[in-house]
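What follows is a set of structures to go through.
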Structure I
Amino acid sequence: MSRKRVGIVVFPDVEVLDFCGPFEVFSVTRLNEVARRDEPSPFEVLLVAERAGTVTATGGLKILPDHTLESCPPLDILVVPGGWGTRGEIKNARLLAWIAERAKQVETLTSVCTGSMLLGQAGLLDGRHATTHWRSLDWMRQSFPKVTVEDKQHVVEDGNMLTSAGISAGIDMALRVVARYHGEAIARNTARNMEYRYPDDNSRRV
C-alpha cells in the first residue's frame, strides 16, 4: 500500500479537537473493513511542532510531537488547526514561512477553525474562498479583504485547499479528504467506525 503522509501542526494553546479530530479520522481509515485490525491506515499521521518537547494544548492536554519543523519529512497533506494559540502564532514569522513553503509542496492543504487565519497570514488565501470559526468570520474579513469569506458552509473546498469551520468541523473536513483520495464509501465506513454521522449536509452548524 502506498500511504499518504499527513502532517498536523501543533502549537501552544492549539484547540484539542481541531487536531485530534482529523488525527482520529486519518488514523482509523481503512480500505478493507474486514481486515480493520490487521491492516494499517492508508494515511500516516504525524504531529509537527516548531520545537522539540511537549506542547500544551487548550485545557492543559500535553502533546509530544513526532517532528520539529526542521525534521519533518515530505508531506502529502498538511493540516493547520486553530484555537486560542493562533493569536500568538499569527505573528510567528518562522512558522508562517514554513507553512507557506510546505503549502507549495503538498497535494492537499487544509485548516480547521482559526487555522485558516494562519493560512491567510502566510499569504495562501488571497483570491480564494475560505471559512473559519463563526466567531472569527469578521476577523477574517477585516484581515484578508482579498478572500471570499464563506459563512454558510461547514467546509469550503477551493482547488486543493479545504478550510473548515470551528473545532468539530475538522472531522467533516478530514472525511472529505478521505473521500477525495479513496472514495465516499471508504469515508462513510470511516465515519461509521467512529459512530459519527457522515456529513451529507455541508451547511454551517450554527
Structure II
Amino acid sequence: MTLRCASTNAGKVREFRLAAAHFGFPGIDIQPLDNLNSIEPCVEDGDTFEANAVKKALYYSALSDEPVFADDSGLVVDALGGEPGVRSARYSPEATDQANNRLLIANLRGREERAARFSCVIALARQGELLGTFHGAVEGLIVDEPRGGGGFGYDPHFYYPPCGATFGQLDNSSKLQFSHRGQALRALLAFAASTASSR
C-alpha cells in the first residue's frame, strides 16, 4: 500500500519515510506526492493544527488516485501564550529555521518559565474525502543554546527530559520513538494497515 505525503519539508519527508519500517509496517510505502513543487500551494489559514492538516489533505488528495496525508505541527510555548503555534514555520519574517529560533529565544529572554510542547496532527484523505485524523504531542523545555546538529526546526532548542537531550541530539530512530510526529505517524500507519487488511 502506498501513502502519498503532501510536504515539501525535507526533514518531515525523511521522518515520514523512515516511519513505516521503524514502527513495523513494511507493507506500507510512504512517498512524496508527485510534482508537489509545481502545484499551487494550499493556503494554511486555519486557527488550529487540525484545521490546517485537514485542509491540506483534502486539497492535495484531489490530485492523486492514492491516499494522501498532510500534517500540521509546531511548537507551543506556555510563556509566549502558545506561540509560535500554527505559525511555527513562519514565526519570523524570514521564515527560516535559524531566524525562527533566534526570534523564539529573543522573545523568551528574561522569562523563567520554559515549558513547551510539540504538537502534530496528521490528516489522511482520498480524492477529497477525509478518512481520519491522528494526533501526537510531547512535553519539553526550551533551552537558550542550541544542542545537537540533528533534526530540523526548533529541535536543537527543545529539551526532552526523559532522554536528557534535545531533539537535535537524538538520532532519527529515537526521535521517531518519542516525538509528536512519531506518535501521529504510528496511529496513521496502524489505521492504514487495518484498512488495507479489511479490503
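Quick notes on this one:
- In this comparison of I, II, the computed figure 16.6, 57 for Rg and Dmax of the Cα atoms in Å is attributed to II.
- Sorting I, II by distance in nm of label points 7 Å out along Cα→Cβ at positions 133 and 189 from high to low puts I first, with the largest value.
- When FRET efficiency 1/(1 + (r/R0)^6) of positions 37 and 53 (r between Cβ atoms, R0 = 25 Å, to 0.05) is computed for each of I, II, the largest belongs to: II
- Structure (I, II) behind the derived value 23.9 of mean count of other Cβ atoms within 10 Å over residues 13-20: I
- For FRET efficiency 1/(1 + (r/R0)^6) of positions 77 and 173 (r between Cβ atoms, R0 = 25 Å, to 0.05) computed as 1.00, the structure of I, II it came from: I
Throughout, read-outs are computed from the coordinates displayed, never taken from laboratory work. All values derive from a computational prediction rather than experimental measurement. Cβ atoms are built from the backbone, for glycine too; each structure is taken alone.
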